[in-house]
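The numbers here are math on the coordinates, done by the rules we state, and not lab data. Note that the coordinates shown come from a computational prediction; the quantities given were computed from them, not determined experimentally. Cβ atoms are built from the backbone, for glycine too; each structure is taken alone.
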Structure P
């Protein structure tokens, strides 16, 4: 918006660092430049079907444009872009010039404003001063007070704070918190290997130590405000996106348009060298696609392949992502270095993983730290014996228990995030009950949490599909299931879906009250009474008295001392590739039980190495709707560890379907824990079992599944079995070679694929 600033902050990367291209640029963006930029953005949104565009008005100091200049920019941007895509407008400002008149304009155009503040007056005045040396603290706090007014509060985006380790971290935290921001960004000061960040007294990790003091206080305070860096590292720790370019391996799509219309890379690059952000492209002559295909833009994208070997081999790279690219620069090696903050980032991440504290403590289990399964991970990644064991194609009972423990921790982490979202709402009472029972009966809570489809529900709550609302009410049903299993007393509101109260892992109760969308459950002594409208139905504790006819318990199949659920009720079981079947009638259930018993006999006979893992890891089979053509359909979901979906089939093909899909279940759980390949690897692989090329993960998943199917056919007698064996063995061996040749496998990925190769190589071409 404006290439100059009314402050002279000595830590500013625009004016004080290596890049000085600002000197040759227009002070203000011209109307024709705004029009050209808006046209390019709208063009890009239209061609790529983008529904939402995120724009940040930046500087310099954008408020130097004044009310009229900003009104011109905002009006032209909205006029050009909004017919094509929704426009999410933000602004980053030092706040010095903010007035009620400007706030009114920003409200009119829906612009959210972030303000830069480094803490209390002493902390802020270390760097954020006027050119003459005068403090800016009073003016900035005046701007923040303005944004806290009820009429402007919705447009208050948060506070950006640049770290100086000489400032007391708790005083900084308290000063920022006093401004009641909706979010705080704590930024490491820009530095490179040419210009190292200050490290007072030669401390090895002063930035991590500084941040950890705030993190621990933030946790003790029950996270009263979002802090982006901590939220991002906690999210990447349980497999979610980071939401920031500072950490994680999420693909980046950030571009900058300068006041002269130049397309540039992320402006943090300006700290590396003069012209580091430049591309030679501009909005007058070049489209956004031209920028996206520019070699420098491609090199600036996140992804494991673009990191140095030190980063690629690091156990916390999935959370760290190598940090900001600019922080990896040196004149000698370009960007082929770890971050100048490498030691700090590693210490911060491993400390957060090991000491998440109250509320977030459940996330520790996701990292395999503390309590049962505590040896699962080494600095955030699976131990080598787990990779070797599962990579060979089977998976011991012990290692499946470790995967299950990690999945339980993953769900707990999601539920902690969900609890943060519902704090202060009526649904929070359900979470409070679960938290209390987790202290009193942790084994019961863990048993209920192990139900396969809870993860899918939690993820859909945290990131609902477009047009859907989060199903917070299902938390009441989950709390009720915990209370019933624990024999506790509770009174809860639960959703009523199509006349059914559905309790995860237990069953469903029918209530004939059309139009009612919720019911009240009174739980006592392992039984409960459900009330909705004029209906009241009691379900007694299991075995104490006959249940009502409208109680639909979840059924199971006994397989020689092992029980597997037939899950035909859960509202979130429809996460498989194919449509799920409705509740099985008694005759259909009998057919399923016979086929599952027969399939289990065949698995024990032909692939006994799969038996220990299946007994521990496979909790539920979800019946899928039969295909009219008779095709044998089956599926597994990354969001449903412990479940497979399949159509009813004869024992022989059902055994194959179960083994095939359970391989996907196991590998999905491994991928939740370990980075086996570079997620930014762009090329698709040609695989022999599909007509169309597959992404790298799809090829890896298929190879792992076919490894087990080859073993199954290897053990079966007859000429047709030998033909099937040779085909599956050939498919597996060929794609293992394809995977190895990509260069995209991490050290752990190479180890896992190498173990598959050893298994295949141990088999002869002729199973006889």
Structure Q
């Protein structure tokens, strides 16, 4: 039965394949994708990509810090990922005196590599389809609560019974909206050290203006190293640990890519929703996204101005600003892309076809006949609550005082439930949290952000969803939002590190003072009001929608038997493949697939926060001193391809037809960010740093050729038998 199913799926995919679309499980590449991939130019076999019997590409891919991807690029555990994935750790080691954000960092030897407490990387050892075991005993007449209870019991048994080593972990994830389940055996390494990073003027060149935009000219990369125990097993940080020896690492192609070349991106994409009904997509891009965008417009206006005016603020807020701005600009492009490509209309057309087929089949009509109509009713019902949820959520995402109050409230709950003893047991944790929070906190910035966003809250949230206490307080401030925010900060101790740490010395007094604090009371009142008035209604309807989405997913697979269905992203290891190719962004606007260092210099603006570049880079460009990394007098910088990527793919390797690293994925084009909801092959493109530019920055710019000498450099197109040793002799000398 399983063989018949796989054969059927293969025929469907080959009949309906749209090159570039899909985030595929590497476990099934042999059956489902290999033939198509080879027809596009791939020279490898599926087993070269995923194998449990020998080293394969999967053994060089890591989940980096749980939110990005990285790849091993040497036999000494050297890991490549994005600069924006590593910037939080780079920032944590930076100060005005040692400004690794502005000046970059390059360890000259192993002793200079810097430990990063809390950072980890995870390898996938193997994956298995456990759907049959997960759904054992589950019946159609079960309630959702009964169904989930049965599944949870089964999953616990699956995890407990999985064959693994003592140092390995097991996780099981749902796929296709919970219609299928897969098990993953993993290995996690927790001694990860910073090795190198370019200055942000190179690693984040273009900053906000260029974010999500093509043409792009960022060398968005950083280097770390995995350390393991002397027997190469996972271990906590220790001076006795040694560089990790991987089962496989990625060679680096010096031939790069040409237009039309096969490319494959391997990584851990975070989340997509490709199979949502049209009404859900419409609500997201035309109602909810504008709410989030509007709130962050105001927040970023404050933060960006402060960063431009102070080097210290720039260091402190680099990571925060990137987090806020990244989603902000993505939502803008997503909404524009869906509307420009007629994504909603295409979904409506598909749904009309779905309904016709369902109505023509008695069995389907009984099971699925009212599915879309019911979904529309529930979508209309949830929207008032969804809008308030997003407004309040953005207060917490942008106002740091709200974040601090929320964290402290969890410790207050511990005190209320367990007394001073329970609180004191966590006092070291609380103290550490406060030290870290205030290290990068500027009350004067947060105050302005609060004034701007509270104006949105009071004027845009439904009156019956507003917090009565907050309404009362804004009334006392004469509905002047600057006065309101100034009053909060003047009457609260939350913005004062010394006052907070001093108060913490006496637990009972601290809790009493905190509960009476004006800022804490206000923040918690708004959040609690939302939790009591809005979230229960929202969550109740969301549960019903989740059930219908699971049924609709299964219904689509039942009804559209001629179509291919890849699972939505859920932070598990995936393969996506396409080609290096340009696109038409708008009428008469056609983009080539590659940029060069000439483009960096065209954008260069002395002293500008976004477009300044170091003198050394300008000198190398002026003399065309590109060493072995340039091509015909030019230095390739970035390229784009039709690989289907999303958040979490940041730091993913782009490999060529032979499995060599040719680029580092770091972004998508703005017009194609809607690929999370509706992939369109005409404009959806991922953006990658050319591997040769990375090597050029490491070697020629930074003078860290010893790192290049760790790597295996190859010429798969022009000199396929050229020995890596011959290339290495040139690295660091050109």
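FRET efficiency 1/(1 + (r/R0)^6) of positions 271 and 311 (r between Cβ atoms, R0 = 25 Å, to 0.05) was computed and gave 0.10; which structure, P, Q, did it come from? Answer by label: Q.
Given a value of -12500 for helix-only ellipticity at 222 nm (-39500 (n - 2.57) for each DSSP H run of 4 or more, over all residues; to 500), calculated from one of P, Q, which structure does it belong to? Please report the intermediate quantities before stating the final value.
Values: P: -12500; Q: -14500.
It was calculated from structure P.
Thinking of P, Q, which structure, once distance in nm of label points 7 Å out along Cα→Cβ at positions 31 and 47 is computed, gives back 2.8? Matching structure: P. Comparing relative contact order in percent (Cα under 8 Å, 6 or more apart) across structures P, Q, the highest figure comes from Q. Each of P, Q could give FRET efficiency 1/(1 + (r/R0)^6) of positions 71 and 687 (r between Cβ atoms, R0 = 30 Å, to 0.05), but the derived value 0.95 comes from Q.
Taking distance in nm of label points 7 Å out along Cα→Cβ at positions 447 and 711 as the measure, the highest value among P, Q is held by Q. Going by Cα Rg over 2.2 N^0.38 Å, which of structures P, Q comes out largest? Result for Cα Rg over 2.2 N^0.38 Å over P, Q: largest is P. Between structures P, Q, where is FRET efficiency 1/(1 + (r/R0)^6) of positions 87 and 639 (r between Cβ atoms, R0 = 25 Å, to 0.05) highest? Once FRET efficiency 1/(1 + (r/R0)^6) of positions 87 and 639 (r between Cβ atoms, R0 = 25 Å, to 0.05) is worked out for each structure, Q has the highest.
Compute FRET efficiency 1/(1 + (r/R0)^6) of positions 39 and 223 (r between Cβ atoms, R0 = 35 Å, to 0.05) for each of P, Q and report the one that scores greatest. Sorting by FRET efficiency 1/(1 + (r/R0)^6) of positions 39 and 223 (r between Cβ atoms, R0 = 35 Å, to 0.05) in descending order puts Q first.
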